[in-house]
1. Can you spot which of 1, 2 the value 1.01 was calculated from, given it is Rg/Rh (Cα atoms, Kirkwood Rh), for residues 146-401 alone?
2. A value of 4.7 was computed for distance in nm of label points 7 Å out along Cα→Cβ at positions 82 and 202; which of 1, 2 is the source structure?
3. Of the structures labelled 1, 2, one was used to calculate helix-only ellipticity at 222 nm (-39500 (n - 2.57) for each DSSP H run of 4 or more, over all residues; to 500), giving -14500. Name it.
4. Determine which structure produced the value 9 for relative contact order in percent (Cα under 8 Å, 6 or more apart), calculated from the coordinates; the candidates are 1, 2.
Structure 1
Amino acid sequence: MSRMGALRYLFEDCALDTDRRELRRGTALVAVEPQVFDLLVHLVRHRDRVVSKDDLLASVWNGRIVSESALFNRINAARSAIGDTGDRQRLIKTLPRKGIRFVGEVREDETPIVGAILPGPATHRAGTVDASAPGEGPALPLPDRPSIAVLPFANMSDDPDQEYFADGISEDLITGLSRIRWLFVIARNSSFVYKHRAVDVKQVSRELGVRYVLEGSVRRAGQQLRISAQLIDAVTGGHHWAERYDRDLGGIFAVQDEITRSVVAAIEPQLLAAEGVRALLRSSDDLGAWELVARSQTHVWHLTRSDYERAIDALKRTVAAYPDYAPAQSLLGFCLVFAAHMGWIDSDQGLQPGRQHALRAIALDDRDPWGHIALGVCAMMERRTEESIAALRRAVTLNPNSAAAHSHLSRGLAFAGRDREAIEHGEVAIRLSPLDPDMALFLGGFAVANFAAGRYAEAADYATEAAWLRPGFLGVQRMRCASLAMAGRIDEARLSLATVLREQPQLSLDWMETNVPYQTPELMERYLDGMRKAGLT
């Protein structure tokens with residue numbers, strides 16, 4: 001029986017697993033930011049010497065320039081994660097003007113990965129699971145963030161060569177899901193062992209320590225492919241999402257890429273929604289950092305003043321308790337800026353604090369698209385056009401499968417008057433996630449782009465549809481007023497304005513000029529002209 005090993009460093013009550021990228025203290029899994037984890041591993045591996053600042057920057061930050069405060073914060077976060085608090089520095093010791101050194105006693109352990117047993121005649125028969133497996137050993141505890149295993153897609157065709165395509169789909173899905181920074185994805189070698197076996201997903205959860213399982217199948221008939229996929233809560237057995245894709249077998253790699261992008265993009269909001277529902281069912285006193293963020297996200301999707309108030313309040317408490325948790329910083333930054341844009345809070349309460357939280361999120365994890373989205377939306381509100389578009393493009397680069405990233409880039413381009421490119425990214429967002437809870441934002445981007453292009457009737461239609469989905473979305477309600485008026489439908493525009501004023505009685509042309517982020521004077525003047533025709537003063 002073959003096993004696949006992972007090197008662990010053991011010190012005091014801690015276990016640092018470099019393969020799973022996990023830190024445990026006792027039996028508890030400790031949430032550690034990626035750069036803090038890398039820093040800790042580097043110090044432990046080089047514990048025989050003093051590690052200089054330059055060495056850390058070269059090894060952990062790949063030579064990028066990092067401020068002293070950022071480096072200091074990461075070192076403190078590493079100390080906190082392993083319980084090295086107080087003045088003694090019993091594990092990570094600072095040597096003034098020289099560097100830092102890990103001084104704790106360390107044992108290196110080559111430990112088999114639970115569940116990673118390669119199939120052989122002694123362990124299973126084709127199509128069955130070893131009956132003794134469920135009772136062997138304790139279940140792995142779930143991480144304190146969402147976790148998923150991608151099972152190899154089953155080849156349901158007679159053609160054995162189709163096996164490679166099924167394997168490729170599974171492998172690409174793991175790679176795509178790994179771009180979601182808040183999601184813990186089990187590596188391929190852990191899930192690959194279930195090949196050709198009838199899998200009990202609850203056993204997968206037990207053996208691999210994951211909550212969610214993604215499984216599927218590939219079937220070929222002539223030149224037609226059918227790919228099915230489903231997302232399952234492995235703890236409860238509940239199904240969260242399922243989809244079927246029928247494609248012509250043209251360029252096999254193009255089909256594989258398209259299916260992978262569609263599945264990954266659809267799963268992200270489904271996982272967020274599932275995590276939010278789980279968090280809503282529990283007392284906030286029992287929730288960790290991720291669960292508080294997931295609960296807040298369920299409010300953010302509703303796009304109402306009261307929901308944003310709840311989200312902002314919860315996120316402020318989250319960043320106070322977990323100041324080094326990037327998802328909380330980025331979501332709070334976005335919420336503050338967006339609330340200012342809607343008119344739910346004053347701009348001085350939203351923009352500057354929002355920018356600071358976005359920058360903090362990027363400093364903590366510059367590969368997380370959420371932080372760059374927050375910064376991009378903030379820069380858009382401040383009319384820093386090129387900074388805004390660059391940040392939003394960075395979010396798309398970091399996760400091309402993120403419908404949210406494409407949607408926010410679409411809106412940024414639309415407010416800058418780049419309507420064609422804005423519509424292209426909006427179409428990508430809808431194609432990636434056609435049932436997304438943020439669909440009103442997607443449609444809002446189309447409304448802004450069409451208004452910028454002078455297609456006022458189309459802009460009014462998109463704004464009307466977005467407002468129907470999210471009646472509290474004041475931005476599209478205002479866009480509907482201006483679009484209807486510019487299309488010559490003055491009576492409808494005035495009725496629409498009356499609805500907006502009930503929600504935002506302080507609305508005025510001066511407020512619009514300050515808070516609606518059109519990036520050029522010409523676009524702003526056209527928008528104000530529409531609002532004047534609708535009756536706003």
Structure 2
Amino acid sequence: MRRRDLLIALSLANLCYLRVWSELLTYTRADTYLMKLPPPPAEYLAVMLNVLLVGVAFWIAAAIARNRLPVMEPLSEVAFLLLLLVPLNALRAVLANRLDFLRSAIFSIVAPRTVELIAAVVAILSVVLILKFHRQFAHFAAAGLVALSPFCVITFGQAIWKMTRYDTSAYAAKPLAPRLPIVPNSPRMLWVVADEWDYRLTFVDRPSSLVLPEIDRLRKDSLFAERADPPGWETPVSMPGYFTGKLVDAVRYDGPTELQVHFRGALQSEPWSQQPSVFISAHALGFNVALIDWFHPTCRVLSGLTHCEWWPMARQFSSVGSSFGDVLRNQTRSLFETTLLSAFGQSLAGHQQARDYHEILREGCAAANNPAFGLVVLHLPVPHAPHAYDRRTGTFTLRNSPIRGYIDSLALLDRTVGELRRSMESSGEWDRTTVLLTSDHHYREAEALDGKDDLRIPYLLKLASQKEGMVYAERFNAVLTHDLVLAILKREVITAADVARWLDVNRAQVPEP
């Protein structure tokens with residue numbers, strides 16, 4: 001019986017880490033596109049040690065309940081069944097990779113309070129059923145765990161095999177383009193893409209409690225487009241559209257260094273790495289190009305860059321830390337949270353988002369203030385979720401706010417614009433640099449926030465030395481930014497009036513959807 005109890009305990013512990021095992025053992029070639037590196041040996045060692053430690057803890061608890069507290073056997077059966085919620089949640093997380101409604105997308109269908117209510121009802125019903133039929137359920141669950149116990153051998157064996165084959169050579173960045181000499185008085189441009197920045201919530205239906213002084217100040221000094229459409233509905237398709245200047249219908253991740261891109265109207269997909277880009281064109285014009293990117297591993301895919309840094313999106317598998325101690329602790333903590341919600345107040349992914357934000361902003365400011373770069377593209381991870389910034393305290397301590405936290409992230413974007421501007425003013429680069437501040441797509445969970453939706457994106461273009469604002473009211477697709485950037489670098493467009501005329505001529509190239 002003790003041996004069977006140990007088998008059950010280890011099997012239960014192993015299943016508790018099902019999501020972690022899935023991330024470490026079953027990632028596909030497509031998954032590697034969004035990974036900085038493959039999981040290191042430390043992560044495999046940590047999950048094996050976690051399973052053993054938790055399994056032994058379960059076994060000891062079962063032995064105490066069986067031998068010393070026999071009168072509490074019903075309570076131990078209930079506790080055992082409640083523990084099964086952990087592997088069931090792990091199963092939900094694994095299935096969420098294939099069923100989008102099990103992830104944060106559920107908030108675009110059902111309001112957050114409704115989700116919480118449904119979860120509470122399910123929890124109450126589960127507890128009632130467990131209390132009434134705990135003996136039958138416990139017997140059935142124990143038999144199932146014994147049947148699944150060989151899974152321990154399989155996962156441990158796969159982990160050891162993966163550790164012996166650890167290789168990062170396929171994740172290397174592309175060689176950088178040669179650094180070109182600086183041409184005095186040549187144009188400079190900073191192109192900032194704030195991920196999932198929403199036009200309506202910023203300029204039309206801004207909450208009364210939200211103040212955005214830096215964005216409003218920039219608007220007064222810029223060409224402000226009222227009807228800019230995004231290049232796509234999400235980051236995977238929008239950014240390739242921006243960088244190639246062609247609308248993208250769909251993409252397919254094809255290993256760590258390639259993205260297959262299907263352009264609108266094309267018969268088949270083409271490798272992104274082989275397409276002409278704004279970076280290649282700008283470098284050919286004599287400009288050094290810096291890209292500070294988020295989400296897409298562009299440093300591994302694209303050419304024409306003289307400086308490149310990128311960060312993957314914060315997710316559970318990429319947010320457990322780097323040291324063995326952090327990984328060991330955070331793997332267990334991650335069992336009780338998702339990317340957006342946590343029993344500890346702020347998820348590990350939220351903490352990672354904050355760290356990535358600070359690093360990206362630091363690198364972005366450095367590149368924007370370096371006169372050696374004629375074109376700087378900065379892709380910010382805000383106001384995209386997970387939302388870590390609390391606008392009321394000005395700190396990165398926001399707790400469990402997957403929808404309304406977007407408003408706090410808008411405040412963080414405003415703070416970011418201010419920091420960028422002040423740093424460039426201090427270095428003397430602000431006035432001589434054309435600055436474009438825009439987005440890749442609107443806020444996709446906007447309806448869950450206030451019941452409204454608007455596909456437009458912000459588009460604020462401050463030309464070098466521009467001091468007066470201008471409104472552009474005609475509709476255009478922001479995919480034209482690729483050609484507009486090159487026109488600015490070639491001095492074909494110098495003033496806001498030039499931009500308006502250029503858009504009038506070129507906006508018909510991209511038909512309205």
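Values in this text are rule-based calculations from the coordinates and carry no lab data. Owing to the predicted nature of the structure, the values given are computational and were not obtained by experimental measurement. Cβ atoms are built from the backbone, for glycine too; each structure is taken alone.
1. Of the options listed, only 2 reproduces it.
2. The value was obtained from structure 2.
3. Values: 1: -17000; 2: -14500.
Answer by label: 2.
4. Corresponding structure: 1.
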